[in-house]
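Got some structures for you, see below.
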Structure P
Amino acid sequence: MLTTTTLLGKSAFNERHPLALGTASYTKTAMVAAALDEADVVLSVGASLSRDFTAAHIPAGKRHIQCSVDPDDFNTYFPLEVGLVGDAQLVLQQLLDDLADRRVDRRDARARREGVIEQQRAEWDARWADKRNSNETPINIYRLVADFGKAFDPVTTVVSHEPGATRDVLVPQYRSVNPRGYLGWGHSTQLGFSLGCSMGAKLACPEKLVVNFMGDCGIGMVGTDLETAVRLGIPILTVVSNNGTMGNYERLIPRAMELYGAAEIGGRYADMARALGVHAERIDAPAEIIPALQRAARATQDGSPALVEVMTGVEPDLSYKG
């Protein structure tokens with residue numbers, strides 16, 4: 001069985017597992033897209049399957065088995081062949097026990113499937129290699145996310161995002177490995193939520209490096225709340241992708257763009273954060289990404305909130321969106 005999660009469930013399954021496809025969201029890996037197209041049966045566990053723009057499109061005609069604690073989820077978005085009312089952990093254990101009782105040797109079939117996924121993953125990784133390794137300036141956001149993944153162990157890190165580009169790049173590109181190592185949120189687009197979310201995560205997991213990725217629009221909404229982190233001694237790390245625009249909104253507000261340049265924004269967010277007592281740096285060269293992130297992480301270990309403002313370019317290329 002191939003495994004994917006919803007945006008809200010990202011990190012519930014180790015994305016380095018050979019049968020893990022990644023997260024099925026608005027953006028997704030090639031492996032997720034192929035599996036959703038090819039699947040005969042979709043087994044969903046602990047998911048409402050609500051049709052939302054942050055959820056991956058599931059083609060019509062699939063056979064659906066759904067497990068939920070709330071039977072009101074059943075037959076709401078897809079007609080079910082089987083509905084299972086129960087706690088996800090208990091139902092999954094019962095399914096495993098049933099498979100064990102059947103004593104069917106699936107090792108060869110699993111090995112073949114793992115080989116297919118490995119090949120698809122290699123091809124997908126090659127598709128993004130140039131952007132992940134880009135030395136262009138302004139900095140490519142894919143290079144930022146790739147270097148972040150190199151700098152820190154996901155086992156000891158908790159990551160969250162904002163709506164828009166930070167979510168749409170992080171979700172398929174960043175591979176989470178342990179439960180609650182990634183706090184995905186969707187079905188809503190309120191900018192700035194990741195800042196408070198990350199402060200709460202740090203209070204819950206003080207031993208972890210807690211990182212929230214924001215765009216310039218997100219921090220423009222709530223940036224002064226960094227003072228809360230300083231005042232209360234909550235040492236989170238905020239990474240700001242500053243590309244000077246509210247991306248992907250131009251098509252929705254053409255008149256406001258024409259009259260007011262509504263999507264064009266700007267600011268020096270590291271300066272603002274520093275004035276609030278935060279360890280803050282602003283970088284504009286790809287080679288500076290990892291050293292700046294590591295210095296910021298050390299600052300959090302010393303008890304200070306930290307912020308790294310990364311001057312990025314507008315990146316329209318998204319992975320299997322929709």
Structure Q
Amino acid sequence: MESDTTTAVAAEPGVVIGYSAAVELTWILMSVLGKHTSADEAEVAALRAEHPELVARVASFWEDTAWWGELLVIADRTGTLLDPEPERLFARLLEGVGDGPASLETESDEDRAAVLARLERLGGDARLRRRYVDLLRELWAAAEGRFGSPADAEATVVAWRERLAAGATPLELLPEKHVARRPEWAKSVRDATRNGTLVLSPVLCCRGGHIVAAGGTMSIAASAIEQDSLAVRRFYAGEVAARLKVLSDPTRVALLSQLACEPMSVTELAALYDLAQPTVSIHVRQLREAGLVVARKEGGRTIYSVPHDRVQALLDEAGDLLLRFCRAK
């Protein structure tokens with residue numbers, strides 16, 4: 001899970017959209033325990049197979065069978081619910097679970113009691129908090145990159161914001177069968193919107209979603225990879241274009257091809273292609289900044305060359321982004 005994911009942004013008064021490490025972790029926890037359906041069951045199975053001892057520790061950490069809703073409450077209390085990386089959440093959690101409401105009216109009586117008991121235990125036991133954080137940190141590392149990329153979450157934020165700007169309500173952003181769209185929750189969602197406490201989070205490890213009254217906020221999460229919107233397609237088009245921009249100039253591509261076949265200096269390239277040396281220098285610098293060209297010193301000369309795997313990686317990455325929406329469907 002890379003840190004370069006989307007920043008939480010206000011979508012309209014009362015609604016905030018942003019990727020949440022706490023929400024993602026909660027879904028990963030429940031997916032590896034088989035309590036929720038993941039967006040990629042094959043990756044969940046692989047994670048379990050590669051880290052059986054870690055999964056066993058997750059399964060045995062709490063004696064009860066409630067879901068890990070306390071993590072959302074802690075993130076809400078510590079102001080880290082919309083942090084895209086979990087380290088600040090972990091640091092705050094090591095200090096304590098924070099103060100604040102935890103009404104959890106969206107949960108069953110059994111789960112509510114279990115979560116409140118967990119919060120009390122974590123709040124009073126620093127060693128337990130350390131074990132808890134160590135487990136979460138290890139799981140986050142094990143799940144890194146398995147369920148999608150920051151681009152997926154950011155594309156969903158773009159799509160949600162566009163639809164809100166066009167007049168959609170928060171509930172209309174969600175799939176038809178999302179739990180938050182059930183009649184019994186509609187009023188709670190409207191109230192949270194009016195009160196300025198509604199948080200929408202795209203989730204990579206998710207095929208469904210949740211609605212949780214975490215305390216100070218109403219957390220609603222939905223899959224980050226099931227958005228069918230022109231905004232998503234435009235987002236990925238921009239990502240592909242940005243990656244391929246370095247190849248948009250024919251002269252630059254010719255120089256790249258030449259260096260891929262035979263390392264040369266800027267002077268040699270300029271003479272071979274009958275170009276001004278400053279022009280070649282600019283092109284080579286742009287190729288180096290894109291990571292496609294490397295340099296080495298030979299006496300007083302700088303010789304440039306092209307690692308073939310880097311060019312292939314650029315093309316593969318662009319292709320992956322171009323087809324990502326199709327695969328997600």
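Computed from the coordinates by the stated procedures, all read-outs in this text should not be read as laboratory data. Computed from a predicted structure; not experimentally measured. Cβ atoms are built from the backbone, for glycine too; each structure is taken alone.
Out of P, Q, which one gives -17500 for helix-only ellipticity at 222 nm (-39500 (n - 2.57) for each DSSP H run of 4 or more, over all residues; to 500) as computed from the coordinates? The value was obtained from structure Q. Have a look at P, Q and say which one yields 18.5 for mean count of other Cβ atoms within 10 Å over residues 86-93, as calculated. Structure Q accounts for this read-out. Between structures P, Q, the greatest calculated value of distance in nm of label points 7 Å out along Cα→Cβ at positions 134 and 310 is seen in Q.
Source structure of the calculated read-out (mean count of other Cβ atoms within 10 Å over residues 166-173, 14.5) within P, Q: Q.
Structures P, Q were shown, and distance in nm of label points 7 Å out along Cα→Cβ at positions 38 and 62 at 1.4 was computed from P.
Assign the value 64, 47, 39, calculated as Cα extents along the principal axes in Å, to the correct structure from P, Q.
Working: P: 64, 47, 39; Q: 78, 47, 33.
Among P, Q, the structure yielding 64, 47, 39 for Cα extents along the principal axes in Å is P.
For structures P, Q, calculate distance in nm of label points 7 Å out along Cα→Cβ at positions 158 and 262 and state which one comes out highest.
Working: P: 3.6; Q: 4.2.
Largest calculated value belongs to Q.
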